[in-house]
1. Taking Rg/Rh (Cα atoms, Kirkwood Rh), for residues 127-222 alone for each of P, Q, which is largest?
2. Compute FRET efficiency 1/(1 + (r/R0)^6) of positions 71 and 143 (r between Cβ atoms, R0 = 30 Å, to 0.05) for each of P, Q and report the one that scores greatest.
3. P, Q: which one has helix-only ellipticity at 222 nm (-39500 (n - 2.57) for each DSSP H run of 4 or more, over all residues; to 500), as calculated, at -13000?
4. 128 is what came out when volume of the Cα convex hull per residue in Å³ was calculated for one structure; which of P, Q is it?
5. Which one of P, Q has distance in nm of label points 7 Å out along Cα→Cβ at positions 79 and 215, as calculated from the coordinates, equal to 3.4?
6. Say we calculate FRET efficiency 1/(1 + (r/R0)^6) of positions 167 and 199 (r between Cβ atoms, R0 = 35 Å, to 0.05) for every structure; which of P, Q gives the highest result?
7. If relative contact order in percent (Cα under 8 Å, 6 or more apart) computes to 19, which of P, Q did it come from?
Structure P
Amino acid sequence: MMNADRAELLVAGDPPAFELVNEAGRAPVLLICDHASNAVPRRLEGLGLDEPALARHVAWDIGAGEVTRRLAVLLDARAVLAGYSRLVIDCNRALDDPTSIAGESDGIEVPGNFGLSRADRAARAAACFDPYHAAIASELAGFTAGGVVPAVISIHSFTPVMNGFARPWHVGILWDKDRRLPVPLIAALASDPALVVGDNEPYSAREPAGHSAHTHAAAAGLPHVAIELRQDLIATPEGAGGWAAILAAALQPILAREDLYRIEHAA
């Protein structure tokens with residue numbers, strides 16, 4: 001069956017709802033990756049899609065998870081990665097967002113997402129969405145308990161071509177009102193003339209789409225930024241490692257500033 005009761009959605013052999021990376025990391029930084037995996041709970045039978053479809057960008061942010069894992073080590077930071085495909089439930093959308101469980105993405109219909117009951121949706125949230133966000137909240141609470149105001153860095157990736165448009169950016173920095181991390185990061189990356197750096201490109205954090213960064217960071221006044229990397233640049237281990245190194249080199253001087261780590265609600 002496509003649908004499953006709340007208590008029975010995940011079964012033996014299914015991956016966990018989230019992954020913790022570099023748990024001994026000492027930096028006052030938390031990395032998060034909302035779309036790290038293309039896994040689907042076994043009971044959902046691949047959502048009616050074949051393996052090639054689930055390997056495409058519609059199911060996950062290709063390369064983003066590997067960049068996050070490598071960057072966590074380079075920054076000596078902890079990281080939380082979502083364990084299931086965005087097509088099961090999108091961890092970067094509010095639960096009442098119409099795109100939380102998408103029936104179609106980039107021209108691909110998702111059969112397993114049609115005709116869902118309220119109980120079906122609740123089961124996916126309970127199994128995949130809630131544990132991931134609880135893990136992020138727990139990590140941030142640990143910093144607070146230690147008297148630390150952490151920085152939050154969200155890692156995503158984007159497809160090179162969308163709706164027939166070849167996207168020129170190598171990396172995009174998404175932000176809204178809090179300038180502390182994104183503005184110096186844009187400057188640091190743009191200092192390399194070989195890089196095309198997008199400022200709120202190819203998506204904008206000023207649109208109501210960045211649920212995770214808003215919920216866990218912006219609302220709490222924590223310094224934060226979302227980073228988008230072009231998928232063809234990070235789809236291999238070598239590419240992911242190279243871009244993790246580029247980001248680490250750009251971020252380290254910014255993260256070394258002591259005045260970064262304070263609560264600030266940007267106007």
Structure Q
Amino acid sequence: MTQSFATSDCITLSLHQTGTGRAMVFQHGLCGDANQPAQVFPPDTGYRCVTLECRGHGASQAGPVDRLSIATFADDIARMMVVNGLGPAVVGGISMGAAIALRLAITRPELVSALVLARPAWVADAAPANMAPNALVGDLLRDHAAEKARILFEETATAAQLATIAPDNLASLRGFFSRHPVAVTAGLLCRISADGPGVSEADIAGIGVPILVIGHAQDFVHPLDHARRLAHLIPNARLTEITPKAEDPAAYQRDFRAALATFLKGL
């Protein structure tokens with residue numbers, strides 16, 4: 001089921017729900033859409049997957065580029081949860097979605113009963129080094145036509161390095177050059193890469209709800225060390241390491257669903 005949702009500043013966002021049961025608010029990553037969490041959401045857990053496509057993602061309007069931030073996205077989701085009576089609920093996300101979920105657990109704890117942080121690209125600091133490839137693509141798209149930007153990117157040391165150590169990351173980055181609108185894609189990549197969840201490690205350590213952290217190797221943009229660090233910081237966290245997406249996409253999806261199903265059924 002797909003619905004429209006209006007933000008407090010009248011931006012129209014796309015709200016997706018799949019499955020039946022209690023709500024799990026499950027957010028996509030940077031330049032992704034609702035299909036990303038839906039692909040790894042397990043059936044028959046007693047939960048349904050609820051995803052609000054963030055500004056500039058999927059079928060959602062972007063609004064002003066200077067409003068694109070993790071804090072804004074988190075505020076939009078908090079409003080959606082309140083309007084739809086969804087809280088407290090399990091809240092989670094993949095990559096950028098994990099940063100949004102982390103922020104919500106700290107700034108709006110009354111809305112979060114449990115937390116899922118999958119392939120986190122941030123711990124607490126803004127502009128972590130692992131987001132540099134996304135920022136590079138954003139800068140190229142901002143300064144050049146898309147085809148020229150793609151050619152320039154392929155000539156960089158970053159592209160050569162990722163081809164060896166993180167081919168799945170490289171495939172995602174290449175996809176950004178054909179994403180539209182180009183100006184929104186550039187704005188998202190530049191702004192979100194320089195952003196962060198806006199919380200401290202002390203804030204993170206104070207989270208008191210059950211938490212699942214999912215990570216895997218062979219991923220430069222989503223370092224396994226970030227997942228391990230978050231699991232170490234949070235007293236109630238459970239860390240599950242799954243098959244790398246670059247190694248076996250089908251096994252990645254299967255492992256992700258199994259880890260999430262076990263967590264949800266145990267709540």
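We did not get these values from a lab; they are worked out from the coordinates using the rules stated. Model, not experiment: these values are computed from the prediction. Cβ atoms are built from the backbone, for glycine too; each structure is taken alone.
1. On the way: P: 1.02; Q: 1.05.
Structure Q comes out on top.
2. Numbers: P: 0.95; Q: 0.70.
Structure P gives the largest value of FRET efficiency 1/(1 + (r/R0)^6) of positions 71 and 143 (r between Cβ atoms, R0 = 30 Å, to 0.05) among P, Q.
3. Details: P: -8500; Q: -13000.
The correct label is Q.
4. Numbers: P: 128; Q: 109.
The correct label is P.
5. Computing distance in nm of label points 7 Å out along Cα→Cβ at positions 79 and 215 on every structure in P, Q gives 3.4 only for Q.
6. Working: P: 1.00; Q: 0.65.
Once FRET efficiency 1/(1 + (r/R0)^6) of positions 167 and 199 (r between Cβ atoms, R0 = 35 Å, to 0.05) is worked out for each structure, P has the highest.
7. On the way: P: 24; Q: 19.
Traced to structure Q.
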